[in-house]
1. Thinking of I, II, which structure, once distance in nm of label points 7 Å out along Cα→Cβ at positions 141 and 165 is computed, gives back 3.7?
2. Identify the structure, out of I, II, from whose coordinates distance in nm of label points 7 Å out along Cα→Cβ at positions 93 and 117 was calculated to give 4.0.
3. Hey, mean count of other Cβ atoms within 10 Å over residues 53-60 derived from one of I, II reads 11.2; which structure?
4. On percent of Cα pairs over 29 Å apart, which of the structures labelled I, II is highest?
5. Any idea which of I, II comes out highest on FRET efficiency 1/(1 + (r/R0)^6) of positions 29 and 101 (r between Cβ atoms, R0 = 30 Å, to 0.05)?
Structure I
Amino acid sequence: MVEKPKRYAMQKMYYTDCALRHMHEYRFIAHFDPDEIPMLRHHDTFPQWLSDQLKKQPVKPGDERKQPPAHKLIWYYHQKNLEPAPSAASLPEYLWAMRHTKRSLEDMAVSTGKTKPIYDMDLATGLFSHDVLTCAYGKCEAKSRTRKRDEAYLAHFRYDCEDFCKQPNSTVEETILLKYKDQVLPAVTKVLKELQLI
């Protein structure tokens, strides 16, 4: 905690370096931690989702500065101590995120630190973990666009759900990832067997 400002300064350098190295390969770049999984409610892929975001609020030629430099997903916590719902209970323990289909309904304040962006590399030139610092033309004129959780969100698999989850009707089941289980289960099982981890 004593060195926290230095650590965050170094992170900004690493994120920015990575993005600038690959900005001519990819229009959009995202950074997610191992305990974060994007949940797209109405799309199967990020290209589909991003294409729809761009169509919703098109930018006219010459108005690029009004374009958001990132599209941010808001967190929802999927707490680690909630038992899987019956729909996921038969999945093996090593599909940990897929098994954690429950999350609490506790209201979660939206703040910059509880979002993750998908950076638009046509614009973003300076990054940190939760937003854009600078744009290709200098200080970003448009703000990053925060997307509503009912279209997409970032599942953050951490923390215990404490007293709130002991109340009746305090959790909800999110089955978004389960539609991929027939693809993911054999692939992950094969890799873990080859690595002799199971």
Structure II
Amino acid sequence: MIDAKTINKEIATLGGGCFWCTEAFYKELRGVLSVTSGYSGGEIVNPAYREVCSGRTGHAEVVEIEFDPEIVNFSEILEVFFATHDPTTLNQQGGDVGTQYRSAIFYHNEQQKEIAQAIIKQLNADNIFGKKVVTELTEWTNFFPAEGYHQNYLENNPGQGYCQFVIIPKLAKFRKLFNDRLKRTVK
């Protein structure tokens, strides 16, 4: 017997800078079934974090998001994406600098590509960020899960400095902005 829920799963692969932050946001979004930190868009198979951080593999730090499109659609996934990082800085998010931190959407089909193009076009036309969106829009070709210690990073390392000073403040902002779309309401 085929599980009807299996048929309705979709995948989004997004790079919004450090995958630790991006993972934390999507894990709380209603309709998201799973989030895996990893690497996409590069030239070598199954890269290690150290290789990706060198900036020579071509990979971006990304999250692969499995979601139920009947609960949250791709446009809403991208709404969160554009609201939670700076899509106007090339190869940088805050203090994280390098091609691995680029803003990127690795689309899985033509519909995702068209939706992303339309959203980027509208963001630029409305001058939402005061600068042009430089998010890379590339066809998905690969995804390699990051090492185990990168998965569920905030949950496993809440006292770590990066979590305390970068992820937790960004997560608080995300929760306030998208409170009505969280798996559980945050007060």
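The numbers here are math on the coordinates, done by the rules we state, and not lab data. No experiment lies behind these values; they were computed from the predicted model shown. Cβ atoms are built from the backbone, for glycine too; each structure is taken alone.
1. II
2. Values: I: 4.0; II: 2.6.
Computed on structure I.
3. I
4. Evaluating percent of Cα pairs over 29 Å apart on every structure, the highest lands on I.
5. The structure with the largest value is II.
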